Structure P
Amino acid sequence: MVLKLIRLGLMVKKNAYLSNHFSHFHTFKATELLIKDYGNFNSALTICQSSLDTSNLGPNDLFLKLVCSPINPADVNIIQGKYGILPSTLPSLMGNEGLFEVLEVHSANSSFKKGDWVIPTESNWGTWRSHAIADQNLFYKVPNNLDKFACATIKVNPCTAYLMLTLFKNFEPNETVIQNGANSSVGQAVIQLGKLMNLNVVNIVRKRENQQDLNDYLKSIGAKYVFTEDELRKSVLTHDLWEEIPKPKFALNCVGGRATTDMIRLLDKDSMVITYGGMSKQPLTLNTADFIFKDLKCFGFWLTTWKERNPNDYKKVLDNLFELIKKNQFKGPKCEEFTLHDYQKAFERFQTPFLTSKICFTS
């Protein structure tokens, strides 16, 4: 009698577990983070559950589970309704990049198999969800023996850094690149790629209390020259610096305002400025004399537009970056993990001043 009661109790627990996860054997409940309106993340985002029927996967379908997906500044801009591309309708799934594991494949002829790691190549596909069923043609297969954070965060920032360093100029060894926002994810990628290209990368960051910790971290990934904005305004320092390395003719800007104006003053003649962000939310202001007499050229770069025009080349960029990761020549950023249900804590952490690590969602 006691044994029967134990067995009955176990069956009840098992059935309760199944009812929480499956409405029948082939229906799975997925957790999704959606934007329902534009504004602050506390009011704009909502968690919901959707049912995924895996019993009738199409020939190109993959059943996927989230490994991790980062929060990027562009995601915050979308939530605020202030980005170049916004969802066509609301509510809408959020998340531009992330790493997923293949749980099930329908077709025996698929190039994917159970256990594979994949990343979506489509912009703003909606990565902030625990599970998904999606067309395999929207995904790029990732070696699953690599660091998961490097894989999950490669699609946007490292690709942006790689393209800015290869599209606009054919560099010679020992040329100098100067960048602000050097502690950002793009900035960290520029440091590593610049070192591989034998470039001198001058890195500008905002002054902070743990300045030495940041300097040490950036130098650990390959930086040689790290300065605060105030330090680079000192003529004595810059005079000595330009005696050691050539003056820069190529600048990467993600800040705007006075910080960028001061950086441009350090450029040599016949220079180029690439703007890919505006963290200060202040306009890019150029000194007229610099613009005319230095023959300054200014360009904007947005990865989304470039990808739309060059889909095949984009996959080649991913190939090249993953080769560097395999060879331990490129590292992903430091990451902190939060569950989708803890999204409010994740965004609060994301807003921490001078944060160097990435905030990532897990299922």
Structure Q
Amino acid sequence: MGDPLRVPSPPLLERIMAALSRRRLLTSALAVGLVAPAGSALAAPNTSKDAKLVEGTTFRLTIMQTNDLHGHLQEVVETADGRLHENNVAKYATLIDQVRSEEENVLVVDGGDLFLRGEFEEFQSALETEILKEIGYAATVIGNNDFRVFPAGDGTAEDSYEQLKDYQRTLNFPILCGNVVYEDTGKLLPFAKASITKSYSGVKVGLIGVTTMKPEVREWEDVAGLDFIDPVEALEGGLLADASSKSHVNVILSHAGNDDDHRIATLGGVDVVLGADTHRIIRTPETEVNADGAVVPITQGGGEQEHYLTRLDLEFTVQGGEYVLTTFDGSLYEDLSDVEEDPKVVAIIDRYRAMLAEG
């Protein structure tokens, strides 16, 4: 997460003009297809989404979320208050498999800041990529530290591009980031999508990715030439409307931080916000009421030396021709003592530890 921001705000007029300029840029990019929606170059409406829905129909979705792992993959640490806490993605894999065996519709995602810092950072995502592929994730979002190249502070924009391109090339699921574009063209990063649509039991679930503006504000050399748009402005500027044209339900995969997650959750059309970045430990989902009058749950499972696997169970009901979130329940897996490690994930970690030992 790094140090808190300590930068002066520009004059109000400048902020307003910058916001309007960025919103026009993003809207124009969507209109001409520069921001590619859900794996397609054109924002063609999904006619199957427009099929008539039967009033009262219910849909259940379980989301399993990790965030801000920062390379802390298999360890026991002492927390500030003297507790012993286990970070163990091999046990997360076991829990995810168990949930998949029990629930019909399971979505597994990561909230970014995956690989910088921790025991394995010099591998620049190679280890974490293998693990996420083995577990079977559906998507991840780019965290601010995912733009940084090891060792942090020494990277260039070219280094960052190559690192993220390699990251995307080796994954078998999408990287999301809809609010970062090139300053000169307004185009999205070539290794990221603004959103994707996943189908579960015939219900189309839109996943939209946004990230924090920290790299630009802190003037990291790794992101020179990139424009980080305020997440809410980006969503209002076309990302949310584009995703909504193809989905029944909208899930925001956010690495924007908890304060911005609450801002995002007030937008009409947002059903769920899966948060990251601030390492906030949310044991029971926080909530906002969005512009449609619906309650929107907000999650986050700590991070770095104290991260957790988050579970969020959702039930939607068709009301007035739309799926509306009617009930939800969320929690963290806090006690892993009785959970077995997934042997395939352990084998991956052991292989990279052996490489470290060899030097």
**Request:** For relative contact order in percent (Cα under 8 Å, 6 or more apart), find whichever of P, Q sits highest and give me its label.
**Result:** Q
**Asked** Can you say which of P, Q returns 11.6 when mean count of other Cβ atoms within 10 Å over residues 234-241 is computed?
**Response** P
**Origin of the value 5, 25, 35, 24, 9, 1, 0, where P(r) over Cα pairs in 10 Å bins from 0, in percent was derived from one of P, Q** = Q
**Item:** Identity of the structure behind 14.9, 47 (criterion: Rg and Dmax of the Cα atoms in Å, for residues 130-249 alone, calculated), options P, Q
**Value:** Q
**Asked** For which of P, Q does helix-only ellipticity at 222 nm (-39500 (n - 2.57) for each DSSP H run of 4 or more, over all residues; to 500), calculated from the coordinates, equal -10000?
**Response** P
**Message:** Given 2.2 as the derived value for distance in nm of label points 7 Å out along Cα→Cβ at positions 138 and 162, which of the supplied structures P, Q does it correspond to?
**Reply:** P
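Taken together, the values in this text are just the output of simple stated rules run on the coordinates, not laboratory data. From a predicted model like this one, the values you see are computed outputs, not experimental measurements. Cβ atoms are built from the backbone, for glycine too; each structure is taken alone.
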